[in-house]
1. Check the numbers for mean projected area of the Cα convex hull in nm², for residues 149-220 alone across 1, 2 and tell me which is largest.
2. Which of 1, 2 yields 0.95 for FRET efficiency 1/(1 + (r/R0)^6) of positions 37 and 165 (r between Cβ atoms, R0 = 41 Å, to 0.05), as computed?
3. I have 24 for relative contact order in percent (Cα under 8 Å, 6 or more apart), calculated from one of the structures 1, 2. Which structure is it?
4. If Rg and Dmax of the Cα atoms in Å comes out at 23.3, 75 when worked out from the coordinates, which of 1, 2 was used?
Structure 1
Amino acid sequence: MSIWQAILLGTLQGATEFLPVSSSGHLVIVPYLLHWAEPGLVFDTVVHLGTLLAIVLYFWDDLWQLFLAALDSLKRRSLVDANARLAWEVALGSLPAVIVGVLFNDLFETLFGKPRAAAGFLLVTAGLLLLAEFVGKRDRPLLAVSWLDALIIGTAQAFAITPGISRSGSTIAAGMMLGLRREDAARFSFLLAVPIIFGSGMYQVLKTLHAGWGGTPIAPLVAGFLAAFIVGYLAVSALLMYIRKHSLWPFALYCATFGELVLSGILS
């Protein structure tokens, strides 16, 4: 892998991890369209760690407050505090993805080798984003998230393990359909992303250690990591600003168009 390929794929990971267009789908389809070899486990691990660092730094204050509130709730054995309740709701919302990932890991890994399947699932993402614009009043704040809300949004996140179904898109859409304000649906989606990105990143690190470094050059790894981190940080900030006043239609149109072009063979 060249430096420029690493930068492109790192940029792609950073942008699509947080924008509602499916990072996994793009990382399956784009190398296929460019006739590049698969990036490999080591590179995939490194760029995921770049996006993890981006979201942790962006939400550091929120995450620290939630962590402290969760610890205090354990000491007091009480969930009266709103931040403590939100912290445990994020934990609850993470469980469906963990369960689905463990039970159906082999199936999902098979799908990562099928670009046309990923393109088909991009159409599912487009449908979810469009549906979110018509369902729900979108007037509830972040701290109004209930335990059931967290479980439903977490279940939407679990389905997004499928390449082509956007994690952020499905969770933001679920939050909006449950009545959350646009920005608050996005913030809960990003908070929910932290445990999942951390867990999948650590899983990939273990797989990498088991498989061995394989003599992978350092320079492309560094370039991919930095691109994923910088672009990921900017993507989170941009989406939160955008979604306050604008709809998800452009992302839905993009997913539908890109998916259809690949399925029809126009892009191949």
Structure 2
Amino acid sequence: MKNNFSGEHLLYLKKERKNSVIVWIARIGLLVLLLGIWELIAALQVVDPFIISSPSRVAKMIGQLWSNGTLFYHIGTTLWETLAGFTIAVVLGTAIALALWWSERARRILEPYIVVLNSLPKIALGPVIIIWFGTGSTAIVFMTVLVGIIVAVMNMLSGFLATDKNKITLLRSMGASKMQILIKLVIPSSLPEFIGMLKICVGMAWIGSIMGEYIVSKAGLGYLIVYGGQVFKLDLVMAATFILCILAAAMYFLVVLAEKIVIKHPR
């Protein structure tokens, strides 16, 4: 099918693609540069490699985890805990935000409690969580949900409340019910906020799962970080941290991909 784009528009698209390529090259180049500086500092012993490790030592440690068959076991443990907590926090947080949008009275009553819960240091509840859920993965998933759910509620509620009031008034004047306004206007107009909330909750989910593994775990990347610190295996600590960064980045880019698919046109 032939595109009916003007020459100026085609030139603009070409420029955008070129800028995108430049950004990706700059990102990769910066990463390579930082890793090279890190390796050089360790090789020249500007700083003791025992303290800062090095990319080559991290790669060697990842190879050891691979060879002894524990690499994917620890990755899988942390990954499912994170994804489970992320999913529950997003679904439940969005549902609560919808309920608060629906009922102004409930929103006015509960809003101060939501703000207080958001400011509460979640790690302080660690002992209570252990008593409630034991020392298994359930406690870690609960911690992940606890860290992300308030963020999801506050971001989605802000998105729902930001819906154009004039459009809501117009729909009401045409006889639309509150449910129709929600489905036809509020939810579609809040898609950008939903994607933004997902991006924030990605980071919060990883923070929650690793925080939970710090408190109580027998496996996972957080467990490797804690164990490596206890026995002074900083190569193991850096290797687990590096894998964690890769997984978090991959999850974030999946959300970015979903954004490009769902939101094709700017608001």
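1. Working: 1: 6.2; 2: 5.8.
Comparing 1, 2, the top value of mean projected area of the Cα convex hull in nm², for residues 149-220 alone belongs to 1.
2. Details: 1: 0.95; 2: 0.20.
This value belongs to structure 1.
3. Values: 1: 37; 2: 24.
Working through the options, I get structure 2.
4. Values: 1: 18.2, 60; 2: 23.3, 75.
It traces back to 2.
Read the figures in this text as sums done on the coordinates, not as results from a lab. The model shown is predicted, which means the values in this text are computed figures rather than measured ones. Cβ atoms are built from the backbone, for glycine too; each structure is taken alone.
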